[in-house]
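Each in structure tokens, the structures are laid out below.
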Structure I
Amino acid sequence: MLKKHIDLLRDLGLQDSEARVYFAAIELGPSSVQEIAKRAELSRTATYTAIEQLEARRVFQSDKRGKKTVYLAEQPEHLLAHLRSQVRRMQEKAEIMEASREEIRLASGGEKPIVRFYEGLDVVRVLAEEVQKKDPTEWREMVNLEDVYKMASIEETTVLRTALMARQRNVRILHHGSIRKRLEWQQYRRIKGEKEIHGDILIYADTVALVTMRRKVVMAIIENKDIADTMSQMFDLAWANAKE
């Protein structure tokens, strides 16, 4: 009984005792439990258990020969067919899990927010990818436009505007600073109060993005539905009280 064959079947999902009993039976041919247990170097109890498991896998069978019961292993082709069938079933289960992943994630209680950080003008590309991936129907933004103009030119933010324009969305922007290029598909309102904010807050789908731009550009993206819903309500209150 070659160890490499035992290890191979263990790697493919069989228990050590199953692998030992299978190869013992292959080597012996039709044999009693006592003979298989001796060759596999297992107790009779462990051998019986392994035989039951192998029979359930349909790679082992028993036969009555007079008053004696003998056991024999199916040829490796049968075992290979069984393992391939298991792989197909696991692939199907993986596909079901993949399709249900987001639903399961959202249903989980006490979910910890997912937080990611980015630096530099890479934040514009990341936000464009976020729009394409999550495809939000609403986009809320609270921003100091003067900080944005210092950070990047209108041309450098084209990739984000293009992503937002790919479909009809409700885009609302609360802002400090002057609007240099007003876009028809965006709604603007000026933030009340003399004290300015410095940075950018974006709320979309289940996500809040926080961007600071005064010294260097750093963005934190927080994925959590409860946080996004709370921030959306706060934005809507500010929007209702802002100047057209």
Structure II
Amino acid sequence: MPTYWMISIPSKGNYDFALKELKVNVEPNETSILAVPSFKIGSLDELLKSSESLAKIDLACHTTVTKMSESMIKLSEIPKEEYEDYFFVEDSTPESFIKNFRWNTSKYQIETHISETADKIQKDLESIQNTLKNKLNQLNSLKSSLGSASRKNAGNLSIKSLNGVVQQEHLIQGSEFMKTVFVAVPITAEKSFLSCYESLCQMVVPRSAKKIASDNEFILYSVVMFTRVIGDFTTAAKEKK
């Protein structure tokens, strides 16, 4: 997209003559009229205050639009040569929007004072900034959750999530006093575990160890015991480790 400059020039009492003179001075660059309505200005002091406010709003708008476009490019990984295919202003390309610009009188009424129009633009900009901030925060939260889920699904059986590994049939059913405990046993310690798990604490159901899954490092076993001794079993198993 080419670079556009928005400038104002004195009409010198003749609008058409001023435009022709400008075109001669800037050739071969293209020159066109930007249709901007006349606003209610008020006093000179009000004009100066509005000018200062608009300068700040202009900078804030530029910063916000830049952040939006950079975020979109970064997140979508759009190739540089395809940028123009993804950016639109009210269903028009930025270049077309500039060339055919028309003041949105339904949104920013020209009958109101220019300071009120500036305030309206400021509020709309703040709304856009808040929306952008919230969307980026939501995205970062989602990325964090996905990263956490990915880490849980990675690694060996001693650290990964057991979702999808443990099924309903692996759990003891219909008892409020007994529970199924899952133990990730190093492959090299399988025989030792099977020989001692029943005696790690009292109230472990004999011969209840069942092999659920395995990987290159660990074997996942289920063991049935009374709920009240789960803490004791866990402590003893860690000490045995």
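Just so it is clear, none of the values below were taken in a lab; they were calculated from the coordinates. Model, not experiment: these values are computed from the prediction. Cβ atoms are built from the backbone, for glycine too; each structure is taken alone.
Cα Rg over 2.2 N^0.38 Å, for residues 39-78 alone computed as 1.81: which structure among I, II?
Label of the source structure: II.
Consider the structures I, II: one of them gives 22, 14, 6 for semi-axes √(5λ) of the Cα gyration tensor in Å, for residues 167-206 alone as calculated from the coordinates. Say which. Each step should come with its number before you reach the end.
Values: I: 20, 14, 8; II: 22, 14, 6.
Among I, II, the structure yielding 22, 14, 6 for semi-axes √(5λ) of the Cα gyration tensor in Å, for residues 167-206 alone is II.
Identify the structure, out of I, II, from whose coordinates distance in nm of label points 7 Å out along Cα→Cβ at positions 119 and 183 was calculated to give 7.3.
Only structure II yields this read-out.
One of I, II was used to compute Kirkwood radius over Cα pairs in Å, and the result was 23.5. Which label is that?
Source structure for this number: I.
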